Structure I
Amino acid sequence: MKNEFKISEISTETSGDYVSFVISDRDGSRAATIARTAIRVLAASTEYDETQVIRNNAGKIREVAVKWRKANPDALVVALGSYDC
């Protein structure tokens, strides 16, 4: 699954305190969100580009998304927060 995991359609233009994107793996594609506080934790800096932080941390996001999906198999959206980082 690691080689099949992909993050796409990153959108920082959302109506809430999150960034949306799509995760794709061997099981298909699913909408996902990550809280902006989680992005700040991953950035470990005060100046950053949200899209680049997501791309740079795709491995960590993959780990968390896999765990999240196992814990919430019926959820339509994978929702990651700062507590997941």
Structure II
Amino acid sequence: MEKIDNRLNDPVPCRCSYNQGVDPEWKACGEESKCINRDVQIECHPMMCPTGRFCQNRRFQKKQYSRVCVIDAGHKGYGLRVDQDLEP
């Protein structure tokens, strides 16, 4: 049996930094930061992100969801539609 390399599932620490009251909020793994996890569309791990509780790349973990509703998509089944404007 082939051995599976579990390191592929290990969380990757980002190299972001944030100084509260000094830096703009986006530096804490925000949209304009150079966060490696955000770039590859992975949320930061709460124990490995240097920005700590200020990290903006943990929306699912913090349950920051957009409002959605279920719609009937005809012969395709059902789908989700966003019920609010989304910011880029």
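Values in this text are rule-based calculations from the coordinates and carry no lab data. A quick note: this is a predicted structure, and the numbers were derived from the prediction, not measured.
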Which of I, II yields -0.42, -0.79, -1.40 for log10 I(q)/I(0) by the Debye sum over Cα atoms at q = 0.14, 0.19, 0.25 Å⁻¹, as computed?
I
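For relative contact order in percent (Cα under 8 Å, 6 or more apart), which structure out of I, II has the highest calculated value? Show your work: numbers first, answer last.
Details: I: 29; II: 22.
The structure with the largest value is I.
Given a computed value of -10000 for helix-only ellipticity at 222 nm (-39500 (n - 2.57) for each DSSP H run of 4 or more, over all residues; to 500), which structure among I, II does it belong to? Write out the running numbers ahead of the final one.
Numbers: I: -10000; II: -500.
Of the structures listed, the value fits I.
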